[in-house]
Structure 1
Amino acid sequence: MSDATQPDSLTRLLVVIVNYRTPGLTIDCLRSLVSEVRELPGTRVVVTDNASGDESVEKIGAAIETEGWSNWVSFQPLERNGGFAFGNNAAIRPVLQSTNPPPYVLLLNPDTIVRPGALRGLVDFMNEHPEVGIAGSRLEDPDGTPQHSAFRFHTVFSELDFGLRLGVISKLLTKWDIAPPISEETCQTDWVAGASMIIRREVFEAAGLMDEEYFMYYEEMDFCLQAKKAGWSCWYVPQSRVVHLVGQSSGVTDTKRPPKRLPQYWFDSRRRYFLKNYSWLYTALADILWASGFALWRLRRVIQGKPDGDPPQFLSDFLRNSVFFKGGLSSPPNCPGQS
């Protein structure tokens, strides 16, 4: 198997997949890349494993060998589970330090199946728009139903809207809505989902690698914000279509199951994003607006008999993890896993 730290000098696109206890999904994702790699010369894939502790290493390694993928896939088991940014950076860092790093890196979730032409669509777009630093695919359900993939940055107004969930207020705050209506056209956006996100090499040189202080969630939003501060724009490219089996890799955002209590790292990541990029006062205001809005929503939900689709203990967990109880930037949590 090729050494992941020594990419071929002709590599034009490096695809990074981070596995954690989802070997079946990762293998299916790799299988969907076979024709893409054939159609897009110079594409290489690195799969990192975040110390799964199950049979992932054996199963993925065996699949790469038996399927004959070793000429374009490298496998890199890691010593610990440091989260999403950590797992991606472990593959990206040595490649950027090589003598001839590729012009593009694609972050791809293991719970994705790429549609034909998805990778070429992103690469062609980046080649045609040298001023663009990051671009994301149209994520969709297996039946083709589009998912939200392009977003606006979080603000105090979006936090109020998310907590309150009141139609008249949402209309007033439309331009701060985190998830605007899904576009059928290529368009500029604040940030795109890290499930399928292509990044120009120069973005890493200007903004650095992804912040490993995030264990999971908010890291791709933060990275797109750092890229914007460095002068790089972010775009949504719906011509690149990727099936995303939502929540299958993390188990947190699976819409097909009843919501479960959010993990500690979700709150740590949210708090870190606001404190890192804004101020303590701004974060405090965001916390107040979200919590007060959410409390009113919970009261209105009971009065109006609306269904309860929120994670268990959401409000109490949020308050416990707000800046009023945890005032500073968080360190990476000691999490046993991503699920």
Structure 2
Amino acid sequence: MKTIIKIFYWMLGIIGVLLLIAFLLPKTYKVERSTFVKSSPEVIYGLTSNFGLWHLWAPWTKESDSTVVFEMTGDAGQVGTSWKWNGKVLGNGEMVLSELVPGSLVAYDLMFDHGKYRSKGKIVIESQGDSAKVSWLDEGDLGYNPVGRFMGLFMDRMMGPDFEKGLAKLKVVAGIRNQWPKIDETVIPAQTVIMVLDSAGPKQYEAVMGKAYGDLYGFLKANKLVQKGAPFATYLKWDSVTMFSVMNICVPVEKVEKGKGRIRVMSIPGQKVVRAIYFGSYSKTEPAYRALASFIKDAGKVEAGGPSEIYITNPMGEKDTTKWETHIVFPVK
């Protein structure tokens, strides 16, 4: 009996010592990893502020847990957007964007087990010449729970390796995307255009486009119309072998009653688009189109129509082709 009592007191003593140690341990924890990425802050911010692109670089993917189901709610890259997951390996969790500073900060609230465990994470981007320092942090308050205090000792070992893997992959993905033209997602508002439907092969583009825009601007001047935006061409059909295309060649206008001859009037509804801002000759746009195709695929979007080239620079007034600015857009859904 005395032996049992001694064991009981020993256990109480051990528990007391463990509780004392627990309350002497830090009440908070912080996990941080950093790397240098040879890319622009804007490219890195685009990859980290949009939960829809985290699968490109974050360590938590279908490859790490084949049972996981992801769900994103809200508009991509906006405060309040939520990214949830549930899987046998990754467990149950959610991230909610809490603060965004374009080009420098992505902050989020992190929750596990239906909100039972909470912390705050952030990705800090600091420009360093032709590169950027990217720091990934997670901070949490362990409260007064002694078990939580002891768990805090292992947070760096548990989260740190994942942060390292994610940053290493981000370094690769951002480096590749840094070679792309600037790509973003935007909305083109509804517009009214005067247009010509025409077609051309590789040797006829310049002549066909020149004739169409000559007719369109002649009609615009003769009818005293007000231009409302840059001219553009929408490619309806494209043969990658013969490079033959059918296109609507357009000029946006403020108001118009009707067309004349081959000039027609068309109302175009507002569209969600992915846009590449390209500088250079019209004959060298292929890399921009490839980058757009990759961006659309990576973002999990679907093309909803043919691409348009919006001609921001008037080539008649600027002879240096490297300064010609063209916005290449794909409607998406």
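The numbers here are math on the coordinates, done by the rules we state, and not lab data. All values reported here derive from a predicted model rather than from experimental measurement. Cβ atoms are built from the backbone, for glycine too; each structure is taken alone.
Structures 1, 2 were shown, and mean count of other Cβ atoms within 10 Å over residues 217-224 at 24.8 was computed from 1. When relative contact order in percent (Cα under 8 Å, 6 or more apart) is calculated for each of structures 1, 2, structure 1 comes out greatest.
14.8, 41 is what came out when Rg and Dmax of the Cα atoms in Å, for residues 129-176 alone was calculated for one structure; which of 1, 2 is it? Here the read-out was taken from 1. When distance in nm of label points 7 Å out along Cα→Cβ at positions 113 and 281 is calculated for each of 1, 2, the greatest value falls to 2. Of structures 1, 2, which gives -12000 when helix-only ellipticity at 222 nm (-39500 (n - 2.57) for each DSSP H run of 4 or more, over all residues; to 500) is computed from the coordinates? Answer for the origin of the read-out: 1.
In this comparison of 1, 2, the computed figure 164 for volume of the Cα convex hull per residue in Å³ is attributed to 2.
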